[in-house]
Structure formats: C-alpha cells, structure tokens
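Alright, structures below, take your time with them.
What follows is calculated from the coordinates using simple rules that are stated; it is not laboratory data. Because the structure is a prediction, the values reported are computed rather than measured. Cβ atoms are built from the backbone, for glycine too; each structure is taken alone.
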Structure I
Amino acid sequence: MTTSTASNASGFFNNPLVRTRITSANVKPPEMLLGYFVGPFCAFISNAIFGSYLNRYYSDVLGWTNTARFGMFSTILPMASVILVVLGNLVIGRFIDNTRTSQGKARPYMLMSVPFVVVAIALLFMTPTGVGSGLQMLWIAISYNLYYAIAYPLFYTAHSSMVGLSTRNSNQRGLLATLSNASGVAAIGIGASILVPILLQSYLFVNNDGTIDTAASYAHWRVVMIVLCVLTAAGILCEYYFTRERITEENIKLNIVEEKLPMAQQVKACMGNGYWWIIILYFLLFQLSGMIKNGSMSYYTRWMFDGISTEASAGAAMSTLGLIGGIPTAVGMLLAWPIANRFGKRNAVMVGMVFAVLGGAVSLIDVHSLVMVCIGVVLKGIGSIPAMYVTLALLSDVLDHLEAKNGFRSDGFTMSVYGAIMVGMTGLGNGLINALLTSAGYDPSATAQNGAVQTVLVLCYIGAELICYAVIAVLMVFLNVEKHVKDDQATILEHQKAAVLAAGGEWIEPAERLRREQEQADLVAEQARKDELKARCVKKGLDYEAEEAKYQSRLAQKARRAEARKVRRSGGRPQ
C-alpha cells in the first residue's frame with residue numbers, strides 16, 4: 001500500500017461511522033460474544049458449506065468429474081489455484097503490515113472484504129449452463145479464484161490476525177482464541193454438517209429416480225446463494241464493529257514510530273525459527289486433513305453406509321455424523337482451557353492427538369456401519385479438542401517470542417502463511433479428492449460405486465486425519481515455546497519502554513495505562529448514558545432528575561445484592 005493510499009485509508013477510518021463499538025481497555029463479554037463468535041460464525045457459514053458441498057456441486061451438478069467434458073480440469077484447477085491463494089494472502093498480509101489507522105491495521109481489510117466476498121459468492125453459482133465446456137471452465141476458474149485467492153483471503157487474513165492483535169493478556173487471549181476457533185468449528189459442525197444435510201441436501205441435489213436433476217439443483221443453489229451472500233456480509237460487519245486491536249494501538253498511543261520492515265526481514269526471522277516451522281506445519285497438516293475429510297463427507301454418507309440409497313437418507317446420515325461429532329466440540333469449548341492451563345497448551349495438544357489417532361481408528365473396524373463410524377468420530381473429536389481451541393494462542397506465543405527475539409512483530413507474513421493454509425488447503429484437498437475419484441471411476445449416476453471408489457472414500461474421510469494427527473503428535477514434542485512466555489513479555493515491555501523514552505515520551509506501566517484507559521472509557525460511556533437519558537426524557541416529557549435517581553437506586557440495589565453474594569460465598573465473612 002503506497003503512502004498516499006495509506007493516508008487516505010487512515011482518514012476514512014477516522015469517520016465515526018466505521019469506528020469500533022468496543023471502547024473498553026480490557027476484553028469484555030460483548031467483544032467476546034459478538035466479535036469472536038457470532039460474527040465469525042455467520043461469516044464462516046458460506047465457506048464451511050463450500051468445504052463440504054462446493055466440490056460435489058461441481059461434480060454432480062456441473063459434471064466436472066466427467067472426463068469427456070472437463071478432462072483433468074477438476075484436479076488441476078483447485079490444486080493450481082493454491083499458488084494464487086498463497087500469493088493473495090502474502091499480498092494482503094503485506095498490506096496489513098503497511099497499514100496504520102485509528103481502527104488498527106487488520107480490521108480495515110475486514111470491512112473492505114465485504115463487497116468482494118458478496119460478488120465472489122454470487123459468481124460461484126452463476127456458471128452459465130447450455131454453453132460449451134470451454135466457457136464453463138473459464139467461468140469456474142475465474143469465479144473460484146476470485147473467491148479463494150482474493151475475496152476470502154481479504155477477510156480471513158484480517159480475521160486470523162485478531163487474536164494476536166487484540167490483547168497481550170494471556171488469559172483473555174486464550175478465551176478469544178477459544179471463541180474464534182469455536183466459531184469456525186460451529187460453522188462446519190452445525191451449519192455444514194447438521195443443518196444443511198437435514199434441511200437442504202435433497203433441495204440442493206434434487207434426486208429423480210436415483211439420478212441428480214441438474215437443472216433443478218442448479219436453480220436451487222442460486223436461491224441459497226442469495227442467503228449466503230447476506231449472511232456472510234452481516235457476519236463480517238458484526239466482527240468488524242465488535243473487535244479492537246489493542247496491540248496495534250499501543251504504539252500509536254505511546255507515540256512509537258514503527259519502521260516499515262521489508263517482507264524479506266520478516267521471512268528471514270520466521271523461517272529461521274524452529275517454533276515457527278512447527279506451528280505452521282501443524283496448521284498445514286490439521287487443515288489439509290480436515291478439508292479432505294469435510295470435502296469427502298457428502299460422498300461418503302451417500303455411497304458407503306449400508307441401507308442408504310437416496311439423497312434424503314444420505315443427508316440424515318451426514319447430519320447424524322455432524323451432530324454426534326459435534327458433541328465433543330461443544331463440550332470441548334468449556335474444557336479446552338482448563339485442560340491447557342493444567343497441563344500446558346503443547347502437552348494438551350500432543351496427548352489429544354495420540355488419543356484421536358487411537359480412537360479414530362475404531363471407525364476402520366466396519367467402514368460401512370454408521371454406528372461404528374460414529375463411535376470413531378466421537379473418540380477422534382474428543383482427542384482433537386485441545387488442537388481445535390488452543391493452537392491460535394500457541395501461535396500468538398510464537399509471534400510474541402519472535403517479537404522478543406527480533407525486536408519487531410512478524411504478524412503480517414505469519415498470518416499471510418496461516419491464511420494461505422486455511423484457505424488454500426480447501427483447493428488442495430478437493431483437488432486430491434477429484435484426482436482419486438476420477439482415477440477410481442466415480443460415477444454420480446450409478447446406483448453403487450465400485451470397490452476402488454469405496455477405498456478412496458475410506459482413505460479420504462477416515463484415513464487422512466489419522467495419518468496427519470499422528471505426525472502432529474510427533475511435532476508437538478518439540479514445540480516448547482511456552483517456557484519463554486514470561487521472559488518474552490518482559491523483553492517486549494523493555495523494547496517498548498526504550499522506544500518511548502527515545503522518542504521523548506513518558507513511560508507508563510501497562511497496568512496503570514490500562515487503568516487510566518478504562519477509567520476514561522467508563523467516563524465516556526457514563527456521559528453517553530446520561531445524554532441518551534436526557535434525550536429520552538425530552539422526547540417523552542419525563543423528569544430527568546427523577547429518572548436519574550431511579551437509575552442510581554437500581555444501581556445501588558444491584559451493588560448490595562452483589563456484595564451479599566460475596567458474603568454468602570465467603571461463609572458470612574465480609575470481603
């Protein structure tokens with residue numbers, strides 16, 4: 001981003017209409033709930049559905065596993081597009097690095113992503129029919145890359161930076177990491193694996209006499225497309241308005257002038273650190289195996305279970321798997337951090353991965369039994385709980401370690417790579433699925449798939465995660481970055497103090513700075529409440545002093561009840 005562009009962006013983000021609605025110095029419930037769960041959940045729904053169904057839409061509705069029409073296109077496009085996805089994330093990460101506004105450096109790109117994401121989703125499902133295969137392939141290639149290489153990375157790279165930029169408080173960061181991960185897991189588990197299979201699978205894949213009615217299915221997908229556009233835009237806006245980049249604001253408030261670092265300097269700092277490689281390899285393996293599993297789930301439930309022969313019954317089986325598999329995920333949101341705090345984040349992930357491999361292998365006892373596969377999915381889900389919820393906090397620890405070691409943050413490059421993995425693995429996973437299905441002779445019009453296709457589906461839906469989880473368990477042995485956390489935080493504070501004093505500023509300890517900021521935020525909020533009450537009294541003809549007295553009375557009563565609860569909990573002794 002050029003200097004003039006950055007200046008214009010900074011000016012735009014001073015507009016009150018685009019300011020964050022979060023004013024508290026510390027992370028509080030509205031930010032946690034709306035900014036890190038509800039908003040991202042809605043924003044992720046469409047991408048979660050694409051992870052489970054887009055490839056099947058292409059293969060069963062548009063017919064791109066038909067070698068006569070598309071040849072190797074279904075394999076080459078998603079895999080080759082990974083290159084563009086990586087480049088897109090790197091460029092956006094660089095933009096984030098060079099952006100400084102009153103609303104942060106990452107959040108502005110969230111807001112900017114809204115029109116891109118809406119247009120890209122619409123184009124995905126407006127592929128012209130009744131035309132030559134060449135034109136269809138061109139449209140698919142352009143729309144696919146517009147979404148995965150530009151629009152979604154614009155949002156996701158900014159989103160994935162938020163936990164690390166929100167606060168340095170380890171406990172608050174852990175809660176935000178849990179909620180942020182939970183939003184993505186819920187979007188996949190509830191949206192793509194439960195609600196869509198139950199409510200929409202037979203609507204999206206209209207089945208007439210055992211075959212897909214492609215024309216009807218195509219029309220139905222376009223209806224769902226409109227809903228996804230609206231829901232995704234609303235989710236991104238919710239996350240934007242209810243998050244805050246406190247770490248980015250630190251340097252602004254401390255009047256520290258940040259040097260614009262060359263990307264090569266960040267790359268060198270990251271790639272020269274073993275912890276960085278381990279955490280990046282973890283995300284690559286975890287995401288790739290998950291995308292292969294999610295991308296093959298609709299195929300697996302349609303063709304592998306005994307007694308299932310229709311889209312409706314396949315949807316019911318898929319929703320059952322999603323519901324059963326989602327139980328550990330839901331419970332895990334409550335258990336992940338107590339476990340991590342007790343045993344350490346790295347240890348929790350490592351032991352969990354071992355349990356997931358052993359438990360998930362139960363599914364292989366009978367791959368055609370819904371009950372047996374469900375048992376394996378539940379056990380694997382239990383083992384993966386720490387990995388789902390605490391690894392973003394581990395990544396933040398690694399970023400803090402790099403900052404302490406090098407004197408500068410490496411969020412831009414790191415989150416570009418992270419975003420490329422999170423987005424790009426969808427294409428790589430679908431490309432592998434398509435290559436294997438095509439070579440095995442997959443036929444969506446058949447009444448049953450041959451043995452080779454069934455072997456491919458077992459490998460994709462069950463085997464991929466077991467293999468990758470086993471490798472992750474070994475990697476975790478070497479990720480002991482947590483032992484540096486206290487020293488890293490102290491070093492970072494020393495760097496900040498030196499920079500402030502060098503600039504001629506006054507150094508204020510972080511705790512005192514937060515206290516003052518919270519005090520000011522409370523004063524602003526209180527004045528806003530009084531102004532709102534005065535306006536309401538004028539409008540309704542009420543007496544302001546009387547209404548204010550009522551409010552203060554309720555406030556005092558609430559304080560007395562809170563004090564009474566404290567006394568009861570302490571056994572009758574005043575606190």
Structure II
Amino acid sequence: MRVRPLSSEAHVKLMRVSRRLAPADLWIQGANVFNVYTKEWMQVHVVTSGERIAYVGEKEPLVDEHTQIIDATEKYVVPGYIEPHAHPFQWYNPYTLADFALKHGTTTLVSDSLMLMNLPFGQVKEIMESLAEHPVKQFFWARLDPQTGKDHPQFTKEGLARMLEHPLVVQGGELTSWSGVLSEDEKILFGLKHALDLGKRMEGHHPGASVETLNIASAAGITACHEGITAEDLLYRLRLGMYATLRHSSIRPDLPDLVKGWLELEQPWSPRMMLTSDGSTPPMHRNGLMDGTIRVAIEAGMPPEEAYVMASLNPAVYYGMDGEVGGIAPGRLADLLVLPDKYEPTPELVIANGKCAARNDTLLAPTVQAQWEKVQFPPVDGLEQQTSADWFQLRPEAEQTPVLYMLNAVITRLEMTELPIDENGYVSIEHDPQLAYIASIDPTGGRRTLAVLHGYGSDLEGLASSYTASEDWIVIGRDPDAMKQALDRMRAIGGGVVLVDGGTITVECPLPLAGRFSDAPMEEVIEMAEELTQKLRQKGHTHLDPLYSILFFTATHLPYARLTSEGIIDVKSGKLLVPSLPLG
C-alpha cells in the first residue's frame with residue numbers, strides 16, 4: 001500500500017538523484033546503517049530526494065548549496081520505529097502521543113479508535129484524516145464491539161463496514177468479544193469477515209488461550225495476537241500462522257520473561273514477531289515509546305539487530321507497508337534515526353519523511369494541532385442531581401454483601417460475603433482497612449452499582465474518576481463523605497480523576513476531553529499521572545498499574561465480574577449477579 005502519495009515529478013527526481021543527475025536534498029555521510037533485510041551493519045551513505053530515500057551505498061551523491069549534509073561518522077542509523085498496537089487515549093490523545101512518539105523515534109503508529117466511537121462517524125473520519133498531516137504516519141484499527149455491554153449506534157453492520165472501509169483503517173480488532181465469535185454473533189462475524197474480505201488484518205486478544213482455542217481463532221481469521229504471556233504462548237501462535245507480538249506495557253510488562261523464555265527454547269527469532277508497548281499509561285513513558293521497548297528487549301538478551309527488525313520491518317510487512325516504511329532502502333520514505341550506539345535505541349536525531357523532525361527530545365518540525373473544540377463529545381456530566389453521600393452506602397441482601405476481590409490490577413472476582421452492619425443497617429468496613437466501597441455511577445441513566453472492593457489500597461478516603469472503559473463514573477473510598485467530595489470536584493472540573501485524603505483534595509487530574517484524556521503535552525500528562533500513582537502507592541496499592549485498574553472496572557471483556565449500569569455481571573455467562581439501583 002502507498003503510505004504517502006508520490007507525484008510524477010517527485011518520482012522522476014527520485015530516480016535522477018539516485019543516478020547522480022540531480023542534487024540530493026539530504027546526505028547522511030558514513031554512518032553504520034542497519035540493513036533490516038539482511039540484519040547487517042553497513043558503513044554507507046544514505047541520500048534522499050524529497051520525502052524518500054534515493055540511494056544507499058558507497059558512492060557520494062551530487063550536491064548543491066541546498067543539500068543538507070549530516071556527518072554521521074561513528075554513528076548508527078536505523079529505520080524509524082513502528083508501534084503496531086497503540087492505544088492513544090490513556091490520558092494522552094492521538095496528537096500528543098504522535099508528538100511524543102516523534103521525539104523518541106517512532107515514526108509510524110497503528111492505533112486503537114475505541115474511545116472515538118461515541119462520536120458521529122464524520123468526526124471520527126475528520127480526526128483520522130487530520131492526523132495524516134502529522135510527520136508521524138498514523139493508521140487505525142476498527143473495533144467490533146464497545147467492551148461495555150451497552151448498545152452503541154456505531155457498532156452496527158453499517159457502522160462496522162463504514163469504519164473498516166476507510167483507507168486509514170488497516171485492521172479489525174483487537175477482537176475482545178471471543179464469546180461473540182463462539183456464539184456466532186451476527187455483527188461480530190460480519191465485522192471479522194468484512195475486514196478479511198477487504199484484505200485487512202484482524203488482531204486477536206487471547207490471553208492464556210489453549211492451542212485448541214488458538215486453532216479456532218486462526219480458522220476464524222485472526223492474523224496476530226499480542227497476548228502471549230510465556231515463550232510457549234508465542235510458539236503456539238507462530239505455529240498456527242499468526243504473528244506473535246511481544247508486549248511490554250504498564251499492565252503487562254512481559255517482555256523480559258518472553259525474551260529469556262525464547263532463548264531457553266533455543267528457537268530462531270521469527271520474522272513474524274513484533275514489539276509493542278500496548279497502550280501504557282503515562283508514567284511508563286518516562287522510558288520512551290518503542291525506543292524504551294527495544295531497550296528492555298536488548299537488556300533482556302535479545303540481539304539488538306532482532307529488536308530493531310521487530311520494531312520496523314516485521315510490522316511493516318505485517319501491514320503490507322514494507323515498500324514504504326520499515327527499512328532503509330531506495331524508494332522508501334526517509335524515516336531515519338541517528339543513534340549514538342547500536343545498544344542505545346533512543347535517537348539523537350529523528351528524520352521523518354526526509355526532514356529533520358526532532359533532535360535530543362526536541363521537535364524541529366511543525367506537527368498537527370488538534371481542534372477539539374469542533375468535536376462534539378457526549379457531555380461528561382449530564383446528571384441534573386447533586387452528588388449525595390447516600391449513593392455510596394450499601395445495604396446487604398439476605399445478610400450477604402457483594403465483595404469484589406482484585407486478583408491483579410484488572411481481574412476481579414465476586415464473592416457474596418457476610419460483613420458487619422452499622423446501626424443504620426448499612427454495611428460497615430471499619431474492621432478491615434483493605435476494604436473500600438466502590439460505585440459505578442451511570443450519569444445518563446441515573447443508576448448506581450455498588451459493591452465492596454478488596455485490594456485497591458488501604459485507608460483510601462475517596463477517589464472519583466470519569467476515566468473508565470464505559471461512560472460511567474467510578475468512585476472508590478472508605479468514607480462516603482470523602483467520596484462525595486471527590487465526585488463533586490471531578491464533576492466541577494469537567495472530568496478527570498480526583499483523590500481526597502485527610503478531608504482535602506490532594507491530587508486533581510483534569511481530563512476535559514470526554515472525561516478520559518487531556519490535550520496537555522505528554523510531559524505534563526506524565527507528571528500528573530505520576531503524582532496520582534505515587535499517592536495511591538502510599539495508600540497501599542500494590543498492583544502493577546492503578547490507572548488501568550480504574551479504567552477496567554467497567555470493561556466487560558475481562559473476567560470475572562464487572563460493574564455495569566445494569567449491575568454486576570458475570571463476564572463468562574453474561575448473567576446479572578447484583579442489580580444496580582437508582583440514584584437518590
């Protein structure tokens with residue numbers, strides 16, 4: 001596929017520069033250039049014409065006074081990195097993530113679109129197409145279900161077809177509704193088959209899946225999966241013809257174990273392996289984006305050559321873009337990273353589309369500014385009622401209280417438990433500092449789903465968040481008055497996350513865009529998220545990522561029990577376990 005257009009005039013000039021009949025636009029002299037096709041380092045010149053590479057070899061180009069010459073002697077040059085599985089809505093957004101990616105050498109992103117799907121398709125289309133003007137090439141995938149148990153107008157056959165058929169959408173998935181496949185859900189199967197009929201990829205989501213399940217997935221058309229947790233998981237996927245993506249994210253930092261396990265298997269590194277950071281929340285991006293992922297792989301024992309191939313050529317081949325990106329060769333887009341050493345993947349200089357775009361973490365080229373004021377997100381707070389502490393007080397049913405146990409950062413299991421009752425007939429959690437009340441508030445339907453939560457932290461007074469997988473709010477705490485205070489403030493700032501401790505607001509993280517993400521630069525978002533994470537750690541949160549925990553309490557694609565506007569549901573059976581209640 002053609003990633004960026006090439007005019008007839010540019011095509012002719014490209015050939016003329018290659019023949020040394022026209023002067024080069026950019027000449028990188030004498031670098032150690034990594035050839036991803038042969039996995040060798042070659043001391044050669046790299047010459048560009050416009051956006052593209054015209055020549056890679058030992059001969060010097062024709063130059064004139066306009067040729068930009070970069071002396072890269074004793075430097076190393078690799079292709080721009082490709083992130084094949086980005087989630088660009090983890091407090092940051094596709095524009096600020098693209099700016100950050102560019103600084104760190106990631107020049108192509110393939111991104112989730114789930115959190116845009118509450119918008120009219122025309123606005124989704126406009127956002128995707130505006131990003132095409134960014135130096136970072138950004139493509140998208142089309143979700144087949146909303147992951148919340150709620151009906152949504154975009155998730156119809158017509159809506160799925162419209163999204164999948166857009167040229168910037170290069171795959172379907174990631175397919176989290178495996179139950180929909182097994183039950184032969186008409187819409188899910190339509191979306192899956194339509195993506196394949198269009199010649200597009202279909203990303204799977206199969207954590208812990210058996211070989212038998214993976215067989216079914218491959219037969220259904222799944223072409224890649226990033227959910228391998230062990231080296232054997234990777235091998236199963238590869239043997240069934242899938243691409244296996246090695247992940248290192250804030251919620252699943254699996255890469256060191258995957259690399260070490262693969263080395264123990266004594267299997268060759270496969271051209272069907274890719275690397276991903278899989279939508280890490282902001283604090284993990286202190287280590288960069290794909291450059292940070294590559295560094296982890298190298299430190300775990302992966303040869304740097306294999307790591308660079310998995311972050312460039314392999315995903316380019318997977319998406320059918322290898323004639324345009326993923327390598328340093330004539331005709332390709334000039335996405336080039338100048339490194340101080342082959343073991344140091346964070347670039348000193350980033351060249352994107354033939355232009356110097358970033359140097360030492362500073363942007364040199366103009367990017368694209370979002371126009372969020374034109375986007376009609378649903379209101380974060382359409383609730384007319386004032387917040388009440390009574391919303392968070394829970395009465396037992398037949399002396400049994402629903403208790404959600406956090407098995408890890410995102411997996412919750414429900415147990416009906418007998419807990420103490422106070423003088424007013426409400427459940428008391430005073431006896432155990434590890435317990436907190438948790439409420440999912442549906443501001444549109446005016447309903448609340450209540451439980452007791454075990455394992456989020458200790459003595460947590462009140463936390464409120466509009467950053468959830470659904471459009472509901474999550475409120476957690478041991479003190480209903482502090483929970484009310486946190487929710488009042490979250491509503492007042494137009495969405496975000498607010499933490500109350502000692503009767504005062506100690507952390508306030510505004511997320512004014514749909515209540516889920518910010519328009520602030522990535523550096524500011526990282527600092528904001530780090531402050532909240534640090535406070536929650538001080539309150540005893542021991543799981544990998546407290547922000548992902550908040551996000552996924554209402555996500556119905558994860559086991560075992562989830563909070564929804566209808567109540568607590570069992571994900572596997574779809575059964576309603578505890579019904580929701582009206583507000584007030």
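On relative contact order in percent (Cα under 8 Å, 6 or more apart), which of the structures labelled I, II is highest? All intermediate terms of the calculation are to be shown ahead of the outcome.
On the way: I: 23; II: 14.
Answer by largest value of relative contact order in percent (Cα under 8 Å, 6 or more apart): I.
In this comparison of I, II, the computed figure 25.1 for mean count of other Cβ atoms within 10 Å over residues 424-431 is attributed to I. One of I, II was used to compute mean count of other Cβ atoms within 10 Å over residues 192-199, and the result was 21.2. Which label is that? Matching structure: I.
Given 0.9 as the derived value for distance in nm of label points 7 Å out along Cα→Cβ at positions 328 and 360, which of the supplied structures I, II does it correspond to? Answer for the origin of the read-out: I. Taking distance in nm of label points 7 Å out along Cα→Cβ at positions 488 and 520 as the criterion, the highest value among I, II goes to I. Identify the structure, out of I, II, from whose coordinates Cα extents along the principal axes in Å was calculated to give 74, 60, 54. Going label by label, the one that fits is I.
Determine which structure produced the value 16.8 for mean count of other Cβ atoms within 10 Å over residues 16-23, calculated from the coordinates; the candidates are I, II. Going through each structure in turn, the value belongs to II.
If helix-only ellipticity at 222 nm (-39500 (n - 2.57) for each DSSP H run of 4 or more, over all residues; to 500) computes to -7500, which of I, II did it come from?
It was calculated from structure II.
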